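Read through the structures below before going on.
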Structure I
Amino acid sequence: MNGLRVLLLAWLFLSAPVACSAEPYAAPFWLPGGDLQTIWGTVIGGPKVDYRRERWELPDGDFLDLDWVDGPAEAPLVVLFHGLESDSHSAYALHLMAAVKQRGWRGVVPHFRGCSGEPNRLPRAYHSGDSAEIEAILRHVGAGNGHAPLYAAGVSLGGNALLKWLGERGDKARELVQSAAAVSAPLDLPAAGAALDQGFSRVYTARFLKTLKAKALAKLERFPGLYDRQAVAAIDSIKAFDTLVTAPLHGYRDADDYWARAASKPGLKAIAVPTLIINARNDPFMPAEVLPGANEVSPQVTLDFPETGGHAGFVTGPFPGASGWLPGRLLNYFAARGGVAHPQLSRIMETPATTR
């Protein structure tokens, strides 16, 4: 019995969440490969977060739902733009917002149109290059922010859209955000789109298409003639979906035109806000060979490309793992770049325009 008790206590100790750290990321030995690292990050889930929902009625007759983590009015505000078919209850969002709350800051996860659990009202939806929506959201949440620092983060699709906005706005982006970060963003959309339609990645594609197609077909009930129902029902690739649905709804010719024009990579040299870009080199959604080098980004951009981590995974520690590294990395970066001290942050991380 004593031996069993010792083993149980040892397991509980080894399984405890590890503290947030600014150390370079490395996947634990028991979690090999980009696919496992991607999937396990969602399997272990996230903590409970008590959100306050705001429904924002838009000038075009549509609406956006924003989930808030409240705090002191003068505390920094972290805005998180989520990924494809994601929401405020995705594991990475829960971990980041819980860390924001623990630090005494404020947070908000704006849902892209149709992602908050209720269909949006217009034929349009959301997409990777919607920088106008990013700006509108940042202006909305910033309007009541006073002089508190505002930091913007984006994961996957939300990361690409945020980076595209930062590149397009240049110096003017400083009027809205003090610093920014993008995680696992498909910076090169043509390469990312091709990767999602090959090999094991088709497992992820099938998961995305299940909800994307359901939403697209539901829109036909309210807006007949938007696109061909049978063609949409037969879609089995991201490229086909973007050609038949995403592109025509948002002013693009086809998937190739959409991917080329919506990609954030060409604008990275124009970013004027201190910005951190984190992409694992084994991300199954983003081939390592197309990740940008330091000569392809602005001096205000810090590149962090660990060898492992998968797509928005970045699990650390003994089995079953913990997800504290990514929130700590982001919030420590914001604190360092925004001049907000953290009581346990004893050292500042890196200089801009560096690559790990």
Structure II
Amino acid sequence: MNMIFHRKLPIPKEIKAQFPLSEKAAAVKEARDREIAAVFTGESNKFLLIIGPCSADREDAVMDYTERLVRVQEEVKDKIIIIPRIYTNKPRTTGEGYKGMLHQPDPSKKPDMLEGIIAIRSLHAKAVELLGITCADEMLYTDNYRYLDDILSYVAVGARSVENQDHRLTSSGIAVPVGMKNPTSGDYSVMLNSIVAAQGHHTFIYRGWEVETSGNPLSHAILRGSVNKYGTSKPNYHYEDLLRLCKMYGEKNLKNPACIVDANHSNSNKQYLEQIRICNEVLHSMRHNPDIEKLVKGFMIESYIEDGAQKIGEGTYGKSITDPCLGWEKSRNLIYSIADQL
């Protein structure tokens, strides 16, 4: 086998024992989970904003950014629930480039998976312990979810993972909302089949155990755009796209039909400033059609302290080292604008 086995890593139970969540923080998560779930079940008409950096690259800047979100959350709490994006593992199309804090707690140094596991748990725990807010992360690796399952209030399954059986079945055993992105091909049926699987009950092997799941009724769609056979981005946030999803949802026997619109990625062709216009267009569609208004539960927005992106090593505080993000001033104004339109 062409692998070098460096060391056996601690299991999630051991990491949780070493870095436990306080009773106060656990109570915060429980309350947040209920509040967020109520949006997906239709019991609450609040709007979700899953907003934050493309990738969490350094703890100090991410905590600074998240603290700013907490202050804005207090101002818009009657209409919006903010779920900070603290994405600690980053999918790479070719396998090259920064793979996130899980791999490299310090982007300028070599990968260290043990330090990475500790770093991502520490960062997510500090958000809830110090700031009183639970966050979202991407489930890039299903085996690693257990390191954070007592902290996260939202999980995303990416466009390249949504067809994977492990992701679908693991999602069926998660107790918080799981967003299934449409695949890069844009095929809605693939995304909806993933939701069907996640909402079902299954028996399978997970982390060396035979496990049984009861299904996740809070699994839902995320529209992130697609690419055609030539690699050209094709958005899917327009009025007709949302109506199509409403119709296809209606043809499936699914609980809690819901959609989050990802304003970046192929919807914006990674033109991060377009996120503002995209959110405004979707809000207009929601005002125009009650079915779309009922379906769309929120936005996913890539945002950080500084506009744009930089290369690793350039050293600008709070500026993305992966995809370009909307800067703080624009992000705050966008949050206020969304609240005004709800």
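Values in this text are rule-based calculations from the coordinates and carry no lab data. A quick note: this is a predicted structure, and the numbers were derived from the prediction, not measured. Cβ atoms are built from the backbone, for glycine too; each structure is taken alone.
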Entry that produces -0.67, -0.77, -0.99, -1.12 once log10 I(q)/I(0) by the Debye sum over Cα atoms at q = 0.15, 0.17, 0.23, 0.26 Å⁻¹, for residues 195-266 alone is calculated, selected from I, II:
II
Supply the structure label, taken from I, II, corresponding to relative contact order in percent (Cα under 8 Å, 6 or more apart) with the calculated value 24.
I
For 15.9, 48 (Rg and Dmax of the Cα atoms in Å, for residues 283-330 alone, calculated) the corresponding structure among I, II
II
One of I, II was used to calculate FRET efficiency 1/(1 + (r/R0)^6) of positions 91 and 203 (r between Cβ atoms, R0 = 25 Å, to 0.05), giving 0.35; which?
II
Kirkwood radius over Cα pairs in Å gets 20.2 when computed on, of labels I, II, structure II
Name the one structure among I, II that distance in nm of label points 7 Å out along Cα→Cβ at positions 75 and 259 of 3.0 was derived from.
II
